[in-house]
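Below, each structure is written out as structure tokens.
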Structure 1
Amino acid sequence: MDTPYGSAPLPVWERPEPQPRAAPVPLSRAKIAATAIRLADAHGLDELSVRKIAKELGVGPMRLYDYVTNRSELLDLMVDAVYAQIAEAGQHAGWRATVLAIAHATRNAALDHEWFADLLGGRPHLGPHALAVGESTAAALSQAPGVRDIDELQRALGALNAFIIGALRREITERRTARSTGTDEATWQASLGPYLTRMLNTGRYPTVARLVIDGAHLNAEETFNHNLVTILDGITGP
């Protein structure tokens, strides 16, 4: 297939859909991605395979290779489908409102699709919906008072993305750990509380003691929003 880039194949988002076959089960990349997302939501990425997706769709595995050539392309389609949900956050009045909406939509998407957090911060996401979200975010940040040139925009985007990726991975990891071990806060306190009390009573960790004894159990969503606002305040500058 000739492309504007010589012999390099077109990325999965730009390749035309294969010609329909006279088969009992019609397929499309959107249908394959939606099925893969359902399986990943239920069982995680480690359990995801072309064979399992094909079985769920009621087709032979080889039919899927007409639509995606490898697992990376499959993940690309899945990720961009999630970005389509995030893109619905849309534009808002003012740069800050737009960034807040996109960040919270990203968090909601990661909570709905935990595997999505695993793929954040890896190779660039370049699907059309991912690019739309990136454009909206960058365009909004470029309007922040403290962002005066392209270098400052790059740094602002880097700081924002680093926060979002780190916050979401930590929240998802904690949720998975609690679910997989069945360890709730009361159980954790009962098992490690006596040890921690002994250590804190030594007086060697006064600030940690204050955090443990006086610190409140913070709500995850409120903490995410508070820290996000702090990042945006820093981007705004003096």
Structure 2
Amino acid sequence: MLETSETSRPSAALRIVRRGREDYQTSFDAMRAFTDARSADTPNEFWIVEHPPVFTLGLGADQSHVLAAHHIPVVQTDRGGEVTYHGPGQAVIYLLMDLRRSHPKARLFAREFVNKIEQAVIDTLAAYNLAGERKAGAPGIYVSEGEFAGAKIAALGLKVRGNGCTYHGVSLNVEMDLTPFSWINPCGYAGLATVDMTTLGATAALADVQHTLAQHLQDLLTS
């Protein structure tokens, strides 16, 4: 069952929709349908979701980066980026937003939009005493210190339509079976290590991390 909450600020209205565990294709189809149907007055939405195991390919992805799919479905999408994995124990938030409401030249704002999403992940990790960082030319967030320095802990991929409306979003590894990441070249990088928050020593329920990440995204993207 979907749960929806709504917040309104002078600069924006936002609905947060908790979709629970949902098949990726269902979410993907719904995101496109929502974006097709929205008008200038449609509130922006964050969709919080958890997926069964799935590999997803970006629009220009090289399918050879899927080394061995095993039993996991591979879905072609229209987001940017290469191949990634979604599965249980991962906080996924889809960002269905109209960038023109905060910046009239949406294409110029897209880079800042990505930067704010990455900052929200860094702030979320900091709330659990974990340190994350960006890497130039490699979207996402990586562990910045300790035994797992350099490992990827969060990925992002977006679709920005010509009218400035976005969908897809960000995923943060909370407590996962990380094995499927070894069956791909994550984000197109052979041998890229991936990690989750639990492996780094953070004990947090998925729902708590979902809430924390959504709050930081809201603070950065709607203020």
Structure 3
Amino acid sequence: MVKLLRKILKRLKRNTVSPLSWTSLRNLQPLSTTFGFDRGTPVDRYYIEQFLKANTAHISGSVLEIAESRYSRQFGHGVHTYEVLHMKQEPQVTIVGDLTNPGTLPENRIDCFICTQTFNFIYDFKSAITGAYYLLKPGGVLLATLAGITQLSATDMKQWGDYWRFTTQSAAKAFGEVFGEENIEVSSSGNVLTCTAILQGIVTEELTTAELDFNDPVYPVIITIKAKKRLHGIDQ
């Protein structure tokens, strides 16, 4: 029922927006300052969902997300516990804690941690990576996405900050220092057109699948990381 309502609302929202004119991009103001959420589906969401769809085999057991459990429920299979982490106690939150402070987190509890577009909002992101490692069971998997070439989030800047944009090199070094280089897979998704799209607020519905799926590593909209915790505890 919730998914159906989302689809209906998304369709109504798109129908109220004027069609994109590709000849009108020479402007000093973007079409949307909220990544395109007010117009349809932001481009980075397309890439995030493609990444999670490709890794559904890992989304099982005890699965954790930040603030909600949407992707766990959408892409998970054999999930027996839907965990939600947040710094504040909310009805849906099962773990109140801070990723940068392992002392506030349960150790070796999570089989799969889905952490999308989060580390760029954490100033001490290296400590947050350590916190993610701490949460995972030995053999557990972190599925993370990081912002590449995108807008800044004005809303998040006011709430807690928007600090970082990543490359595949910086992600590989930072996550490799914690998980071990041999235990991570780092990639990127995007191209010059989709980078232009997310900067302007042009949405997925206004691009073709071929345009979205063409990958140029020089123009990453998002960086993806699949990181597996060592089977023999935390031996950093």
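The numbers here are math on the coordinates, done by the rules we state, and not lab data. These numbers were taken from a predicted model, which means no experiment stands behind them. Cβ atoms are built from the backbone, for glycine too; each structure is taken alone.
Here log10 I(q)/I(0) by the Debye sum over Cα atoms at q = 0.12, 0.14, 0.15 Å⁻¹ was calculated and came to -0.85, -1.03, -1.11; which of the structures 1, 2, 3 was it taken from?
Only structure 1 yields this read-out.
Quick check: 13.0 is what I get for mean count of other Cβ atoms within 10 Å over residues 40-47, calculated from one of 1, 2, 3. Which structure matches?
Of the options listed, only 1 reproduces it.
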